[in-house]
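Since every read-out is calculated from the coordinates, none of them should be taken as a lab result. Since we're looking at a predicted model, the values are computed, not measured. Cβ atoms are built from the backbone, for glycine too; each structure is taken alone.
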Structure P
């Protein structure tokens with residue numbers, strides 16, 4: 001950071017200086033004011049350049065932060081899309097697994113007799129019906145038992161067929177859950193990347209603030225130098241104005257002196273002319289004075 005302007009290097013101008021210093025002293029003072037003004041203007045220019053340099057770096061950091069912000073927002077949108085897809089698939093998987101559980105309960109595959117056992121019992125009953133002489137009542141009961149066994153056999157076979165559906169349903173549920181897991185993994189990866197860009201955005205904005213603080217300090221130094229340069233310029237102009245006034249006063253004094261000289265010469269010429277008219281002999285100098293006054 002640039003140091004503050006040294007007050008001891010500045011040139012001071014008072015009203016007493018303007019009123020009482022000689023022309024030569026004022027000319028010297030004007031030169032000092034001009035040189036210090038030029039020095040301060042150069043200093044202000046250098047400080048403005050440094051300020052502009054830091055402002056440019058600030059804009060670069062802000063642009064960098066904005067790029068990270070845009071990338072973060074883009075990734076967060078992707079995170080949201082994958083979250084929605086994950087949640088949708090998880091809901092579907094849960095629904096399928098619920099169906100699997102319900103189907104398991106409905107099938108009760110571990111309960112009741114096997115197909116082979118039921119078929120064997122039906123065959124035995126049918127053989128009995130065909131080989132034994134039964135009363136009408138006994139035969140009717142036997143036929144009812146055979147029908148009951150056949151119904152159980154049919155129900156058992158149907159449940160076994162649905163068991164294949166159960167495996168398919170379970171496999172589908174697992175596939176859907178696996179797909180949901182892929183989207184969850186994507187959510188995690190993208191969220192981590194989004195967080196990285198968020199952190200870089202925060203860091204870039206922090207650096208931009210630090211650089212902007214330096215730019216502001218250089219601007220304050222620029223203003224300090226420029227104001228000092230302007231004051232020296234104003235004082236320089238005041239001295240120049242005073243010098244012109246002194247020149248004018250000197251010219252007026254010289255003109256006044258010349259006028260007095262002309263009047264004196266005129267009066268002297270008049271006296272010489274009277275002498276000439278009275279017949280006095282005139283020397284060459286007197287004749288020249290008469291000629292100069294237009295008397296000859």
Structure Q
């Protein structure tokens with residue numbers, strides 16, 4: 001039970017972590033991207049549809065990433081070039097993606113309900129026999145997909161980029177004081193536009209991680225994971241490993257919800273609220289701690 005629970009936690013964490021890592025870049029640039037939900041949803045549909053059409057998982061993932069990146073580029077143009085409010089643009093992105101996926105599913109597949117692509121290649125999980133035989137924790141150490149491993153690897157890569165490269169230093173400078181950064185020749189527009197594109201790439205990976213293992217798409221299948229990823233960005237405090245810990249907590253909350261649905265008679269619709277309750281509690285604790293620290297200063 002412990003190993004299975006931890007395994008489910010990590011699997012549920014992956015889409016949230018991938019989207020949150022992308023949101024971290026825009027947050028560090030000084031612009032919070034609340035369009036992650038829509039980018040994930042668009043990628044979830046496009047990736048599984050293209051994978052089914054081409055028979056290639058790689059092409060499917062790339063198509064999903066491109067679709068999410070296009071939404072991110074549109075957000076960047078409206079927010080940076082046209083000076084629109086980034087929060088309004090983000091909400092519009094989420095609404096557009098929700099409507100667009102319904103339209104595309106009806107137009108391309110002929111149904112707006114649950115779509116199962118039986119001929120699509122499945123993003124399978126990798127089982128390591130020796131690790132799986134370890135008592136108690138064996139289930140926790142094996143049975144993950146490439147996306148699960150990629151999410152952890154990208155966390156390390158993001159830490160290196162943000163804290164060990166000139167781009168990361170400039171990006172953090174733009175977010176902290178863009179006027180000072182601009183005065184020393186750092187391009188505000190270029191760094192913020194790049195941050196939006198990076199967030200689209202990561203959100204696209206998160207969307208693909210949702211639909212490809214199932215070979216299916218359901219309208220609204222992101223289920224608020226993009227919003228939860230935003231909370232993980234806030235709780236991460238600008239550090240990819242902080243985002244990883246926050247995403248792991250939310251993954252555990254989702255695992256609790258799934259486990260309780262299997263072993264209790266509590267209404268499933270009520271249990272689906274568990275991750276959001278945990279998210280709300282985490283934000284309250286964060287706000288209280290931040291308020292106390294400001295008072296001490």
Structure R
């Protein structure tokens with residue numbers, strides 16, 4: 001490996017399995033000291049176990065790297081604060097935060113209960129905000145003390161956040177919220193030496209296996225390229241979490257297999273301005289003319 005992250009300390013949430021585990025291993029392989037956070041819950045957020053996080057720590061150590069486990073709930077103020085404190089206590093610094101933790105409770109909207117809405121919004125959106133807030137407070141203090149960091153945050157959105165996904169209204173809303181959070185954080189924290197970007201990954205994990213079934217299965221040939229392996233996403237995450245990505249902030253990257261796409265987000269399309277108030281009928285006529293010249297929206301995932 002190139003040692004791209006030598007000397008850096010990286011926190012990865014939800015790192016006991018799937019994408020988070022792949023990210024933690026990839027950062028360690030590039031020389032980072034890693035704080036491996038995971039509650040060890042089931043795919044729907046039930047239960048808890050210290051095992052998954054500790055197993056990844058042992059895997060990193062066996063390969064000659066440095067890592068510690070954190071089993072706190074990062075969607076609580078106490079858990080998020082202790083996550084950042086763990087990095088500082090263990091290694092004396094914090095350079096990169098990768099927000100990745102999440103779970104699913106899929107239902108069509110008419111069947112989606114309030115508890116399932118709240119739980120998914122909490123772990124994905126609040127679980128991004130709180131670690132980000134506590135990390136940024138540390139970095140702001142460092143900058144004010146004359147020790148401006150080359151700090152990095154990588155948030156995890158989804159194609160569901162970009163387009164929506166049928167049967168995943170709670171997840172889609174949370175992942176779309178993460179995109180807005182990324183934009184604001186990038187604008188607010190740049191003065192402190194913090195860059196904030198987001199990825200929208202696609203890979204085979206416990207969450208996607210249930211949704212996409214055989215479409216993400218590993219190839220039968222062990223020598224074939226496994227397009228849906230979580231590790232395919234991690235190289236971009238490691239680069240975004242390193243000092244090498246200087247100047248890149250407020251961006252969203254869709255990534256899967258061997259493909260990386262810079263997403264360009266909401267941009268103004270056709271516009272009409274009459275310089276005065278429209279009547280409802282006039283507004284409707286103008287809107288239809290504008291739509292005729294606009295790009296059609298991409299369909300939500302799973303739409304007929």
Checklist entry - The value 3.5 for distance in nm of label points 7 Å out along Cα→Cβ at positions 39 and 191 was derived from one model only; which of P, Q, R is it? => result R
Next on the checklist: Matching task: 7.9 is the computed value of distance in nm of label points 7 Å out along Cα→Cβ at positions 63 and 263. Pick the structure from P, Q, R.
Outcome noted: P
Item to check | Test item: volume of the Cα convex hull per residue in Å³ calculated as 244, pick one of P, Q, R | outcome: P
Next on the checklist: Quick check: 26.6 is what I get for mean count of other Cβ atoms within 10 Å over residues 7-14, calculated from one of P, Q, R. Which structure matches?
Outcome noted: R
Checklist entry - When distance in nm of label points 7 Å out along Cα→Cβ at positions 151 and 223 is calculated for each of the structures P, Q, R, which structure yields the highest value? => result P
Next on the checklist: If relative contact order in percent (Cα under 8 Å, 6 or more apart) is calculated from each of P, Q, R, which structure is the one that comes out at 36?
Outcome noted: Q
Item to check | Identity of the structure behind -12000 (criterion: helix-only ellipticity at 222 nm (-39500 (n - 2.57) for each DSSP H run of 4 or more, over all residues; to 500), calculated), options P, Q, R | outcome: R
Item to check | If Cα extents along the principal axes in Å, for residues 79-230 alone is computed and equals 57, 45, 23, the structure in P, Q, R | outcome: Q
Next on the checklist: As an exercise: distance in nm of label points 7 Å out along Cα→Cβ at positions 103 and 255, calculated from one structure in P, Q, R, equals 2.7. Which structure is it?
Outcome noted: R
